[in-house]
Structure I
């Protein structure tokens, strides 16, 4: 089957469905992305148009999830934006509470951010005094995160100290890969989650990382997502966004900025 082009009408249907389900706004320049990412599913179902595939997504929950997974595959790597991990180190060195420190990686993708956070925590706090939750809408990346197996080239962003302490170099069929040490992984869990929904069951967190996600939402959805997250934070908790993002123009009186891309709940 030759490549099928998506019509403007079909594209509008998919972008509306994607927005309603996960709040991501796709502009007209993403048509090629949708065509290429959905093409294998078109072949899988042997349909002749995106309209037919759209109807399948509407009527089959599992396929709708598969479609959303294809849209939400994003770039990630270990210790992205080092300034945030320097801030985390300082925060942990001053942490003197008797309760367990809880950190949420709220768009964790395949887990690199969550495990980066865990390495810093484990290096500075007793293992019974911290935990990390990683969440993502994409069920495929959650499975990869739980496995904790990565290409060896990804370890280049990890310091020698952490790499020797927490990364196990693969052998045999795992040649060219490394595994996150299981002792570290005990304090890290991953769960599927839609940021458009409140998650009371998650409990409260001392720190939340929500990085490189807000750019995919419109203004109204950004506010909704952040307010949902704030409902899982107490006064004084820390909220961290990407250094390439900002909260300008958003009605968020609950947050005060304490340094670039770092905020405190009032």
Structure II
């Protein structure tokens, strides 16, 4: 079975916002593989180990995304594809653009399965995999926590609300978005890191229409307001007690 895993490279947490509020300050950012996508990669590697086949890591973005692809190769992916994207498309904020970029490689490779993480750690839209499936005309399932490949089909277990689960059988090819925590993530071994240096990362130039603007417009970003704060009460103990009662009654509204 040929499995293509879509990986996104995201900024590390604690993101500073530009003074204009238009985007994050990228001057001192460090990037890492999106954690939900790491679970999709782990699911693909486990299927390969159980039934054979090929795992291909795929990522769209600037040259730096090859770091995430090398990590996937070190963990056991057979080869990787880098869809080049710069500027607004490289930010990955519009899931429709993300899906169009991934579609370029999916149509060329024609895998049996495409796996993505449930959502990305930066924008958290959770839509890229679903939009990709719609563009391909393939069946899809979200919140997948277990996968059983079969003959011309795949049976998946989906997590629903309230502790309920749903079992669905889909014909292949299909797109699956994987729930985080589906299994324990593996580390890249020293031998895996050495082998990754010799594995192929094919660079693909997407067509102009794949880079065209999408339907999502980012109005702005703002750092979250800090809700907790410390206040020092001054004066004699009786005055401090009176101030405290007033704040509890009129500000905290707990009296």
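Just so it is clear, none of the values below were taken in a lab; they were calculated from the coordinates. Computed from a predicted model, the values in this text were never measured in an experiment. Cβ atoms are built from the backbone, for glycine too; each structure is taken alone.
Largest in FRET efficiency 1/(1 + (r/R0)^6) of positions 20 and 44 (r between Cβ atoms, R0 = 35 Å, to 0.05) among the labelled structures I, II is structure I.
With distance in nm of label points 7 Å out along Cα→Cβ at positions 60 and 244 as the yardstick, tell me which of I, II scores highest.
Numbers: I: 3.4; II: 5.8.
Result for distance in nm of label points 7 Å out along Cα→Cβ at positions 60 and 244 over I, II: largest is II.
Here Cα Rg over 2.2 N^0.38 Å was calculated and came to 1.26; which of the structures I, II was it taken from? Could the numbers behind the result be given before it?
Working: I: 1.08; II: 1.26.
Value 1.26 for Cα Rg over 2.2 N^0.38 Å corresponds to II out of I, II.
One of I, II was used to compute relative contact order in percent (Cα under 8 Å, 6 or more apart), and the answer was 23. Which one was it? That value comes from structure II.
Thinking of I, II, which structure, once helix-only ellipticity at 222 nm (-39500 (n - 2.57) for each DSSP H run of 4 or more, over all residues; to 500) is computed, gives back -12000? The correct label is I.
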